[in-house]
Structures are given as C-alpha cells and as structure tokens.
Structure P
C-alpha cells in the first residue's frame, strides 16, 4: 500500500492501492468521477470554512468480482476524527431498524453471552442488543466525540478502529464473541481483509458474523450516486463479499435483500462452516441481470450521472427563476455529495434543516448552505419555503408524514433521488 501526497492537501492523507481488494484483479476501470469534494460528513462552522479541503472522488470497477472501489482513499483518520456528525439515536427509522435486527439476531443465536458491534456510533445498537437479551455488548467506535457520548450513557465503547490486532487484545480481556456485527461499516474500512480477519478471530466456533451494507446492484440500478462519498471506499457486490470471505477463512452463508435500508442494502451472514442458501444464489443472479458485470453498461455509469445532474439543476434553476424559496430537509452525507457534484449552492438553496445536534448551525462546505434546527421548520416560521428537497430520500415515507403540515399549507416536496415532486 502506497501513501501518496494529494495536491489538494498539504499532508499525506491519500492512500493508493492499484488492485481490487476483494480478488486481486489489477485491470480496474474508472467508471465514475464525482470531482473534487470535501468530506461529506465534515460540516463546519463559519470560521472553519477557509480550512476546508477537497479530495478527488473516483470509483473503479472490477470486472471479475463486480466490486466498485476507490483507489485513492482519504485516510480514515481524517474522515472519522473528533467532529463526526452522524448520531444513530436521533434517526428514528434507523433506531426502528436496529431494534428489529437485534430481536432477529437474538432469535437466531442460542448463546447470547457476548456481542460485539463494530461502528457502534452513539451506543444505540448496544442498548437494543442488551434489551434483546445479550448479557454483554461492547462497541467499537473510531470517532472520539461519538464514542464519548456512548460511554457517557454507559454503553461500553472502545474508541478505536477495529483491526485484527484489536481483536486479539479483546479476546485476552473479554473472550470470544457469539456474534460480531457491522452495520453500514464494511464500506468504510480501508483494509476490509484485516477487519474481516479480526471478526473471524473474535468469533466463537458456532458464532455468526452479521454485516449490513449498501448493495452495489441497487446503487447502480437507482443511480444513487450521492451514496458514493469519501467514507464509502467500496460498494460491495455479493460475489466480492464471497471472495473476500473465503480469503479470510469464513463462509458467506446467507444474504437478505433490504430494499428500504439506505436506498437498498444487503444483510450478510457469515459462519465458520455451512452451505450457501437458495436466497443468496437468487440475489447473485439479480446482480448479473442488472449489469454490474457488464463492461458495456458500467462504462455508461458516468454519462447516466451527468444526465441526472443536468435534470436536477434545470429543475432547481427554473424554480429559482420563478422566485420560489427552496430548502432541504435532513442533511445526511448524501446531500453534500450530490450538491457539490451538481454545483448547487446557497444561491439556489436558501437553507437546510436537520435534527442532529452536531449538524445544527454548521455549514455544508463548498455549497455554503447553513443547517438550521429542524424545529425551526414549522407552521409558525416567517419565511416559509415553497419547496423542500427531501435529502434523506431513503426515509421518504417517514419524511412525508413528518412534513404533512407543510404540504397541507400548500408546500411542495421533491424527492432528491429522482428530482420528482412527491
């Protein structure tokens, strides 16, 4: 692995790797370039705007295993530092999802003595697993400010990146785990082989590894390019997961499709032994049909993204020319990514609204749009927007219910994913 100096930064913050991390293929093709963008989860105060750095965001495709991957990665220490802004606990749909997952896991695993959650954020998932019957749950969270919140709430959290080395230290102190869980984390790990090896090492003989992640098949099919940002080093295919699992000594046993999670995700179950399920094989066939192994289709990825960009810009500029006020509801990492790719800024969008404490009163870098407390978006506000873009489009039903008061007053909602009025 080579450390390269990024011309957009004065420090060595880019990691370059020339081969596919899953299968070792060295003939990768650049299929999508989103330009030079700031860290999508790095909202900043006004005084820190001048210090914002941008990084090239390019994805390469492996024709052998279908993995989409960055070759030039921003160092994870830069992305997951002390100002990480995402909090699981304020995301109501996510909390419901993790509650359902915790109950599901508890039913499948007889011995519920010890669970480990990688990327445990503010400890929400730890608490839900405890409620579901696990005696001991430990989280691993690299963001210092988020880990501090979890520990303050008495959710045992190790402030570190999960590695094979850390797994060995944990075994010495806590013993082996009955289940090791990583939800929406596996795409964020620069060295997934080391992480998966650590998960295997930490696992009891009859234990399970549960990994949830966005499915590249859904990203490609829906053209959800805003889910491609610096933290997401990879967009995984089932074949790529299968290959990397075998290289780490574990077997991919089952895959469930979760179409409503993160715009389309898969839940993978891995064990030390077992056979592939029929559902796994069916989903593998869906990947082939969608075209993520087709060079002809993959090389049209950029063109499709540019068409979507033009359509969204055209719509928003038209509304602006009609003197319509446009705001954004919810600012997940998807929002800064799409805004900056499209060149949408505060001259078009007047404000953004979110409920996450660490995002309120911050600025979306480059786009220069301020994020306000969601509570201010109310029937009593002085300057009501005419249109609201739903930034968290993966929670569309939740958003439309929450903003019903707005549409009842004549306001219009727009799905950011497809640019269509709801």
Structure Q
C-alpha cells in the first residue's frame, strides 16, 4: 500500500529547525525526511481492526515535527519510521470474527495508545478514564509512543490502510460526511480543556489564537451553553471573520497590552520599564499559541485567581515574568489530548461528544475544513498548512478516497 512515511534523521531535523527559524511559512519537501512509498500493512495484534482510510487531517503537531521544533523532552513518546496522520476518518475493511465492528462501517480513530492497546493492566490514570495521562506510553506490547501517526507499530492516517485497536474506534452517524468528520480530532482537542475548565455563566473568557483549535473553542462556549462571554485574539482577517461567525463577542487583531486589557475590563498600570501591568481582567485564558508572549499576556490578562489553560503545544519559553502567578494566585494548567470529562452531570467520552456535536446540525463548521488534497499532492497540502497567511488555511486534510 502507499503511505506517507516519516523517518527519523537527526541531521535533517536540525537543518529543518534552522531553515524554519528563517522561513517559517515555506515548506521545503526536499529537507523533510518524508516520503510517499510502498509499505506493508502492520497489524500489532489479532484483535486489531484493519481500516481503509478515507480522510486524514494535518495537525499542528505534524507541522511542528517537520519544522524541527517539537520539545526534545517528548522524544521518548514517539517511534519512527512512522506513517504520519492521527486525525483519521476511515471505514472498516477487516475485523476479527468475534468483533463488534463490521466491514463498511465508517469510524474515526481516537489516536491515544494507552495501557489497553498495549496489553497491560490499567495504570492509575487509565483506571480513572484519564488515559491521555497514561504512564505506560513507552512500554508494553507496542513500541514507545503516545499516539498513532508518531508511532512505528500502529500505522497512521496518511496511508491507504492502517490497523487500529478496537477500543480506539468511534462510529460515525450517516448524516456526518467525511469532510465534517475530519474535524472530530481537533474539536475533541478543544473540547477536553473546556470540560476540564468549564466556565460558570457570565464568566469572561479569552481565546488567544484563532487557528483551528481556537475556532473550536469559540464555538464550544456557545454550543455547550456555558453562558460565557468570549474575547478572541486573531492574527489574520480571515480568522477574525471565522471567529465572529463562530460566536465570539469581541475579536481583537494582534492587540497591544493596553487593547487587550481594555477588552477584558482591566486597568492598565504603567511601568517605567516594560509594557505595563494590568489590574483585573478575565476569568479564563485559553492559550492556543503556546509562546512566551502568549503566556505573558495570559498571566497579565487574568484577574485574581483566574485560570490560564495551555492548549497549544509548547516547549521551551524564554523571558516570561511570572510575578502575576504568585501575586494574583493564578491557576495555571495544561491540556493534553482527550479522554473523558463531565458534561451535564454525566461522564462522557470526549471523542464521542465531539462526534455528537458535529452531527447535530447546529455546530457552525463552515469554513473550518479549508483545503483538501489527494495523497499524491501531499507537498502542496503541507505548503498550504504551513502558510496560513497566504492560503487562508484553517484545517487542511488529505483525501484517500480516490
């Protein structure tokens, strides 16, 4: 079968880090250790289901890998070579005779590879349904790795076929087309931090960053009837338009600290050196950027005992003043992948709730899947995903149905 394979190469990784520090929006295919090639299907265990892939989204973590900017501390949680792609829409091709899955069923694949997929008894987090925090991602019956697409054994969505553990599959309703289902993974990534940090009615929330995760967050505060007021921060005009269409009450375009403070009702306190401080502000700050500057603005834009949630993937950060963290007794937390959460008094599987929200008909998904390309045109797909400003890209996907 044909598949897009990423092979570990330290020299290329370091060269990519240098190149993209200078030209962050230009994808250089010849530099990436990424090739479309013929490979054999791997099936890690007899209970695993064989899938025929239909659509696979390109994630920001795929782009960070190709740019050479993934945290070096996360190296143990991946194994290569690997077929890229973890935002998978597929159909069942083959299933074991005693399986609950039938050929032809359409599914999405929850990409996390916790204890159950590794043939291990549940660790303390998996036992609580918090398998996104599994302590056994590096041991057991599979190679080391937290998710498919960054994993040697488990296959990935940018190949014609893959195998998946049956516990990772979620059925798709007939009224949810493949193109909409390609948004499930990114929606679940936004949904988990909302479920874990659910704002009370009337809360003021900042969504900092208006890429695909930020766009989902904006929509979720309305779709889940939180009653929160949303201030969104966008970088490009097309992101501003999508944020307004998604229900943001206020949208700011790369605001100054004074402008952000005014939008969240904070007083600006001038300082002799530096950009000034803010007094008062938002209840929640969802950071979808994950940079030094976004962390700094988040810590300043929150009122006392506010909550900063790091949603965007981040590694090393430099020169962040943490005085607001202790001075205002802020809560700072992260959000990684998805598992279960509490919603309307019941425990819900985040991936299943994401499917439910997209299928119910009133979720504003127009414009979120902005581009889709056949597998053979993967170079163009990644170029479009790299350069949001030029191509106005939000979610870019690979089409494997041809």
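We did not get these values from a lab; they are worked out from the coordinates using the rules stated. This is a predicted model, so every value here is computed, not measured. Cβ atoms are built from the backbone, for glycine too; each structure is taken alone.
Points to keep in mind about this one:
- Test item: helix-only ellipticity at 222 nm (-39500 (n - 2.57) for each DSSP H run of 4 or more, over all residues; to 500) calculated as -7500, pick one of P, Q: Q
- Origin of the value 2.9, where distance in nm of label points 7 Å out along Cα→Cβ at positions 74 and 274 was derived from one of P, Q: Q
- The greatest value of distance in nm of label points 7 Å out along Cα→Cβ at positions 146 and 306 among structures P, Q is that of P.
- Entry that produces 15.2, 45 once Rg and Dmax of the Cα atoms in Å, for residues 106-249 alone is calculated, selected from P, Q: P
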